[in-house]
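Please treat every number below as a calculation from the coordinates, not as lab data. Just so you know, these numbers come straight off a predicted model, no measurement behind them. Cβ atoms are built from the backbone, for glycine too; each structure is taken alone.
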Structure P
Amino acid sequence: MGASKGIPILISLDAYTNTDGQPQDTMRLITTGQLFEDDNETVIKYEETLDENEPPHRISITVRDRVITMDRQGSMAANMVFQKGKRFESQYQTPYGVMDMALYCTKAAFTRDNAGGGEIALQYQLDLSGQYAAMHDMKLHFMRKKSP
């Protein structure tokens, strides 16, 4: 990917966490971002503010072949790789220290619509420090921003 300018997009993100089959946390984020595409991959970049007193997290999601990667930069930093049926181990950096992280992906889907938008759907089990943490379900829908 060169230094080309991204296409402005609107993003709606819904994330659900459940432990023991009970929905725990829901997060809904509506934001703007940028879409970068070439023949081999699609990259979506956006910022996420979890705490008004903290600088925003910079998120970059890359779709290449059947693999989706998510790179989070900020006080809670992680690099995650989602490939259905595969386990991925990494580290999760938090303000309180580094934790071992493992995820097992049960769904990694990327679909496009005719209007230049699309959706990324992820479902995965997350383990932190060797302990089961939760099942995560995430849907990120994006569409081209209309020019004013």
Structure Q
Amino acid sequence: MTQTFSPKFTHVTYHRIYTDSEGETHFDTVTVEQSLARAAPPAAPFYVSEDSPASKYRFYTFEPGWVGELHPAPTRQFLALMSGAVEMETTDGTVRRFGPGDLVLLEDTSGKGHLTRNIADGYCTFLVVPVSAVK
């Protein structure tokens, strides 16, 4: 059976928290394009985005009821929620809830930061991947 490539694109969406020039934080939604490619031959084609650098990872686990008061991110990092549920709040008053499978890019490494609350009945765990600053 011959596989054909489709010119069709798919997208991956993630949330982003960033700091403005006044030190206030805000949410944004980012969409990354993917294209059909033979990225792991001989496996069938699948949708792939462009590469971005990353060299390490860690896990964060928050106890039930944990609240991370207003704080900047320790480094620019992606957080992929694996289990549980959290609320994140920016200084403009926007609150978003995240559950398993949600992805957040924290870029608010300066300024007032954000607040995070574990709103689950149990523990919540993130896979965390620090990423380089945008050039």
Structure R
Amino acid sequence: MKETLQPGIRYEHKFIIPNTKTVPALYPESEEFVAMPEVFATGFLVGFLEWSCIKAINPHLDWPEEQTVGIHIDVSHEAATPPGFEVTATVELIAVEGKKLVFTVEAHDGVDRIAKGRHERFVINKAKFDARLDTKKDKAK
């Protein structure tokens, strides 16, 4: 982690919602999901907010050797967004607690605020993380 990884880092990320990020596309194996409205899926919204946080802090890490993984999310999904709308996430790093990073997150679709909450990420060493995963896979055999 670089010395610049400090609270106060803000980032704004924009994304136009394609049909592939709607509820029916979230789990196409599920007839229940496929029958639901074609709007931005909460699962994809969470991923978009994570992506925004990653983009905010990557310049402050020794990327790609250092990366972050999501460890907690507490987010409301307040309004439906149809495909074709541009969604803007605004994230701010509000705390650095050792390797744990805490963010406030918010998203807007140009008409409504669609999400608001907090997200936590943890800084990892990619090689060590992958080695632990390999050990876990070996144990499962």
(request) For distance in nm of label points 7 Å out along Cα→Cβ at positions 91 and 107, the calculated result is 1.7, so let me know which of P, Q, R that is. (result) Q
(request) Could you figure out which one of P, Q, R the value 56, 37, 26 for Cα extents along the principal axes in Å was computed from? (result) Q
(message) By the measure relative contact order in percent (Cα under 8 Å, 6 or more apart), tell me the structure among P, Q, R with the highest figure.
(response) Q
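Given a value of 14, 28, 34, 17, 7, 0 for P(r) over Cα pairs in 10 Å bins from 0, in percent, for residues 11-74 alone, point me to the structure among P, Q, R it was derived from.
Q
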